[in-house]
Structure I
Amino acid sequence: MPEIDLPGELLPGDLRAPAGADNPADAGARHGRGREAFSRFRANRPAIVGAAVIALAALMSLAAPWLAPYDPNAADPALRLAGIGTHGHWLGLDAQGRDILSRIVWGGRSSLAIVVSSVLAACVASLGLGLYAGFSRGPAAAVLMRVVDMLFAFPMILLAINLATVFGAGRFTAGVTVLLSALPYLTRVVYAGVRAERDREYVEAARALGASPAAIVLREILPNVLTPLVVYGTTLCGGMIVYLAGLSFLGLGVQPPTPDWGRMVSEGAQVMLLGSAHVATIPALAIVALSLAFNWLGDGLRDALDPRG
């Protein structure tokens, strides 16, 4: 019987090679694609600026005890509402006489920690939900996605109020609200990616070779949905920075005495009519800058990792 040579495009490289074998051609191709992606990212100036702003914010947050020039909760009533640059306070003081720069540094620490950890947790959860619902064709998967759709429709501010009633306002309430706000979006991204990949020829070839559903999902489909998940998760962090600030503005986020940007805006808004606009404007600018940085970084990652869009 003559040997049949299947077209190369029907089988991905890892299926044509024996299990555990290292294909030098595939490794070289991956290395080349990685260099091209890095070159595209490096040429994207907004993405570089966004990455630099996020790196600076993370560094300031980690080094807050050493970088903050003053105790963020130490008040000097004699200098309350002092302007920018007054008496060595580079960004001025708030209505209680606390150094705004020190509170910005410490406030960024709580904002970054809550948003990044919550979005990361949502990414992990969305992988499990999206992979199962996208690859499975049973009624359980359909019910699961309807629950995800319900999360889209549910007002998360109402959830935050209910959580605050039960557990009290604070980091836990803010973190859970951010996680549940991000979860349906990320699950939809993974679900759509799995649905797009599950009937492709290389997946059918893996089935024909006897690969189990778990092996197909983990070895073939998962790598193809990670890129959009990373890109969207990064961009979503920008929106969650603003959302977390909104929770704190309403008193549902991080509670005193821990500094928080949203609460700083809320407190500053009360004294804007007294001619001290800097008290609210400076933390608001910090929120906008960090949110834009995550959006620019996400756009840069998308253009670098998926140049076809």
Structure II
Amino acid sequence: MRFKKTTLCFIAGLLCTTNDSHAADSEALSPAEMEKIAKMTANPVGAAWMLWTQYDITQIRGDKFSGTVSRTSFQPIMSFPLKFGQSDWNLIVRPNLQFYNTPDLGHLSANGDGSYFAHGRASGMGDTGLLTLLGPNKEDGFVWGVGASQIFDTAENDFQGQGRYQVGPALLVAKLAPHPGGTNVGLLAQHWWSADNKNNRKDTSHTDIQYFINYRLSGTELIGMSPDITIDWKKKQGDRLTFPVGLGYSNVVKLGKLPVRFAAELQYSVISPDDTGTRWNLKFMFIPVLPSPFL
């Protein structure tokens, strides 16, 4: 409960510190200004401050278990400008708070064919991530960033987290189109190893590669996909890889005084683990864009 209260206070603080400046700046955003904001939101190492809120509903299927999982994630994205000589850089700080609703894997029963079913569902906080990236400040063209990624053991239920503190490197490379009619392509790769001395949970070694291919329909609209390839190196060969593809649409609009990116995307895993893995995933994103305190 204390963790949830801290999260709510953090969100309220962000909104309060930026509300006054946004009211002054966003009353009459021109199309050119909206396009600039849209470009910033599509740049993983850009200067935008955002309250990234995402909802995923995922179909899980396998030889032993099938069901659906829903996840709500909240990611405040903060960009801090740095100066190295004559070069401008950005330090991106991106916590990831997650809330799950899943089959209650703590109460399973076996079917006659050897598969399992859950008695009811369970909800709770999942593990919390923290991504930090450092990269040159560029609006478009070739952009990159390097940094670290951490996962903290905050899950309320054992089956909604991995029960370990994990840490590893992060790398971003992308090419961003300067104008509508171009394509944004890139990937963000993260890898984690368990880095604590807990003996009651399994060691971890897993990779997440989010790749994106988005065509710029207009100054604010994108169509394309941004799925996550996952590899669990601790599993046997046929159960390691999940490789999804997808199709989605996003647009930046003005909601009252606030620019907001809306997005929806449907994904299908063309490769998934033999035992239990994701098949379909539908995600919705609601991303208010806040004025940076440094611009």
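To test your reading of the models, identify which of I, II gives 13.8 for mean count of other Cβ atoms within 10 Å over residues 164-171 when calculated.
I
A value of 13.5 was derived for mean count of other Cβ atoms within 10 Å over residues 36-43; which structure in I, II was it taken from?
Attributed to the structure labelled I.
Suppose you compute helix-only ellipticity at 222 nm (-39500 (n - 2.57) for each DSSP H run of 4 or more, over all residues; to 500) for every structure in I, II: which one lands on -4000?
II
For relative contact order in percent (Cα under 8 Å, 6 or more apart), the calculated result is 17, so let me know which of I, II that is.
Derived from the structure labelled II.
Of the structures I, II, report the one carrying the highest value of FRET efficiency 1/(1 + (r/R0)^6) of positions 84 and 260 (r between Cβ atoms, R0 = 30 Å, to 0.05).
Checked I, II; max of FRET efficiency 1/(1 + (r/R0)^6) of positions 84 and 260 (r between Cβ atoms, R0 = 30 Å, to 0.05) sits with I.
Assuming 13.7 is Kirkwood radius over Cα pairs in Å, for residues 212-275 alone as calculated from a single structure, say which of I, II it is.
II
Hey, mean projected area of the Cα convex hull in nm² derived from one of I, II reads 20.8; which structure?
Traced to structure I.
Tell me which structure, out of I, II, gives 3.5 once distance in nm of label points 7 Å out along Cα→Cβ at positions 132 and 284 is calculated.
Structure II accounts for this read-out.
Taken together, the values in this text are just the output of simple stated rules run on the coordinates, not laboratory data. Values in this document were obtained by computation on a predicted structure and should not be read as measured data. Cβ atoms are built from the backbone, for glycine too; each structure is taken alone.
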